[in-house]
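Given below, in the form of structure tokens, are the structures.
Nothing in this text is a laboratory measurement; each read-out follows from the coordinates by a stated rule. On a predicted model such as this, the values are computed, not experimentally measured, just so you know. Cβ atoms are built from the backbone, for glycine too; each structure is taken alone.
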Structure 1
């Protein structure tokens, strides 16, 4: 039975893998989707009080919230892609290093 480490909540949401193995396509998409939804939702919730206190019209408030969500989703999606690709490269490097040490 393989022991799976228990991570903190933020780690389980944003990157629940140990980094020893390269991520599969499904795992990669899960990480990217987590980054594309978690941070933009937080940013939108932080902008919400500004919209309320500034007394924007409903249309302008919706445009501002949608813009904040979509722009941050794009930005954090790119960061998620970078994290996945760097994690996979590190895992492959680690595996190659273990194989090289094992052959000696």
Structure 2
């Protein structure tokens, strides 16, 4: 028996409200996917394929990373347009007071 599902219309464009928590979750997801892609093993070319190949020709990890990056780019574009950024200084290795970050646990 066939089931009914809903999907967006082809010409649909939605405005989605995003808070800082969601933005940080999306960034964390992008880093997680990037780490799982094993770029060091597969080589830089594998990563560069994300912008050189058609979406349909990418593997699942590349598609997932690309999709999240597009979402983040749109969030950042809108935040920039609406002047919703705070600037802060991030200490670098060698700076006085720099503390080495600790890896997050899965």
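With respect to FRET efficiency 1/(1 + (r/R0)^6) of positions 16 and 64 (r between Cβ atoms, R0 = 25 Å, to 0.05), the largest value across structures 1, 2 is given by 2. Assuming 8.7 is mean projected area of the Cα convex hull in nm² as calculated from a single structure, say which of 1, 2 it is. Only structure 1 yields this read-out.
Each of 1, 2 could give helix-only ellipticity at 222 nm (-39500 (n - 2.57) for each DSSP H run of 4 or more, over all residues; to 500), but the derived value -15500 comes from 2. Match the computed value 42 of relative contact order in percent (Cα under 8 Å, 6 or more apart) to one of the structures 1, 2, and report its label. Derived from the structure labelled 1. Once FRET efficiency 1/(1 + (r/R0)^6) of positions 24 and 56 (r between Cβ atoms, R0 = 25 Å, to 0.05) is evaluated on every structure in 1, 2, the highest one turns out to be 2. Each of 1, 2 could give mean count of other Cβ atoms within 10 Å over residues 32-39, but the derived value 18.1 comes from 1.
Each of 1, 2 could give mean count of other Cβ atoms within 10 Å over residues 8-15, but the derived value 5.9 comes from 2.
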